Structure formats: structure tokens, C-alpha cells
Structure I
Amino acid sequence: MSAHRRLDEQELKHLELLQSVISRLSNNSFLIKGWCITVNSVLVAAAARSPGWRPVPVAVAVAVGFWLLDGYYLRQERLFRAVYEKVAHRLDDPPPAFTMDAERYGGPVPWSAVLLSRPMLFCYGVLATADTLLIIFLS
């Protein structure tokens, strides 16, 4: 197929559907970061008010848990973006019309690449490191 051929109505609808999923996944990722910082701040504030440091390890666990959850959403988003690109540009044998099987048609998106990406390390890595240093400082 020619790369310059116009997309038909079915392909455009498929792209709209994929874009709405990508937008929802991106919004979920943003909300998770906000919740992580909020919950983590509450736990660190509780540690500062109490004589012990016990809430801080919970804050580290919360940061790691949100890191993994956000990694799931970011990985799904990358898979759906790959499907979108294949439909939009007819790369490698495009997926069937209206498919939403991103695992099958999205291509390889390794967990390690997602979890260790710069945005994830900047948000969760810094948070977990700060909490860990707080544990060391308070003990």
C-alpha cells in the first residue's frame, strides 16, 4: 500500500478510538503521580510529627507501589501509541480494523525500559531516594 494514500473513514475512526484510550491512559498516569506525592507527603508529615520514623518505610513502599502502577499505565500507553502509528502510517502489516489488542500489535515494550525511563526515575526514584535518606537520617 502506498504511504501517501488517504486514510479511509474506518481507519480514521480506529485512530480516534486509539487516541481516546491513549488520552485516558495518560490522564491516569498524571493522576497517579499526584496521588503518590500527596500520600507520600502525608506519611512524611506524620513521621515528622511523631517521635518514631515508622511511617517513612510505608512512604517508600507507597512510592514503589505507585511507581509500578504508573509503569503499567505508561507501558500500556506506549503499546497503544505503537498500534496508532501502525494504523496511521501503515507500518509493517497494519493491525485489523478496530483492534484494541495492544499487547499483540503494539510491538515490544519492555517493563525495564518503562520503569527506568527518565520521567519515572525523576518522579518516583527521587521520591523513594528522599524517603530512604529520611529513614537513615531519623534512625
Structure II
Amino acid sequence: MASRFVDEREINDAGGLSPIEREQLRAAGKLYDGEDIEAEARLAGDDHDEASFRGFCSLWRVVDGGRPRFDAWLYQVDSGTVFRAGTTEVVAEVVQFGLECDDPEVRRELGPAMVAAGILPRADSCYQEFAELLRLQEQ
């Protein structure tokens, strides 16, 4: 069975986040802009705060069957950070909509799942490769 992005949650404040989700958001933000900011501040409502992800942040679970594989934070329209499920171990990033991943196995798992979820734009240079992998997984 192929991995899938499921259970998307729009994240507009830190109130409902677990301790590990708060740490993931903190780590994702630091990777994004170099600022080490607590989850509450990262989701602050100030429209003029460039560090705020408020209004542009979602959290997906990535599962294989029912088994959790990754936690994927997508933010600021075209960026994201993917963690091993329930940890702060970064396994991949989304940069200008595209998947950046050094681990070939994780890349082959996440890329097709991004295509299936409609997260990876057709214009991305890896779209055809991942779409073909998805087609093969579904056979």
C-alpha cells in the first residue's frame, strides 16, 4: 500500500497543538527563516509579521495503510517541513512547492503521496516522475 496525506488540519493558533507538534512547528519555522520562535508567536495574528504562519499553515498526517509515517507541515503557500511521525526528525522539506529530500526511499514515498494529494504542482520538475511512481504503486 502507498503512503497518503490524510487528516489535513488548518493551524491558526497553538491552542490545540500537542507538545511534539509545538516543537515541530518551532523547528519548521527555524528552517524557514532562521528565527527560533515558540509556536504561539509563530502563529500570532499580526498581519504585518513576516515570521507569522497564521492563515498559511496546515498539518497533514502521512500514513501507509493506517500506520503513521510522517507529520507534514505546509506553510507560507509554497513551503513545508516533513518530520518522521511523532518526532522532530526532519526527513524532507518543501521549497517553492517542490520536494527536497536526501533519502531516496523517503523521497519515493513522499513524492507520489504529494501528487495524489494535489500538493505537488504539475509544473514541478519532478511531477512526472512522481506521477509515474504513483501509477505503478496503484497497479
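Which of I, II yields 32 for relative contact order in percent (Cα under 8 Å, 6 or more apart), as computed? It was calculated from structure I. For helix-only ellipticity at 222 nm (-39500 (n - 2.57) for each DSSP H run of 4 or more, over all residues; to 500), the calculated result is -24000, so let me know which of I, II that is. Value -24000 for helix-only ellipticity at 222 nm (-39500 (n - 2.57) for each DSSP H run of 4 or more, over all residues; to 500) corresponds to I out of I, II.
Source structure of the calculated read-out (P(r) over Cα pairs in 5 Å bins from 0, in percent, for residues 22-77 alone, 4, 20, 28, 22, 11, 8, 4, 2, 0) within I, II: II. If Cα extents along the principal axes in Å is computed to be 68, 22, 20, which of I, II is the source? Computed on structure I.
Values in this text are rule-based calculations from the coordinates and carry no lab data. A quick note: this is a predicted structure, and the numbers were derived from the prediction, not measured.
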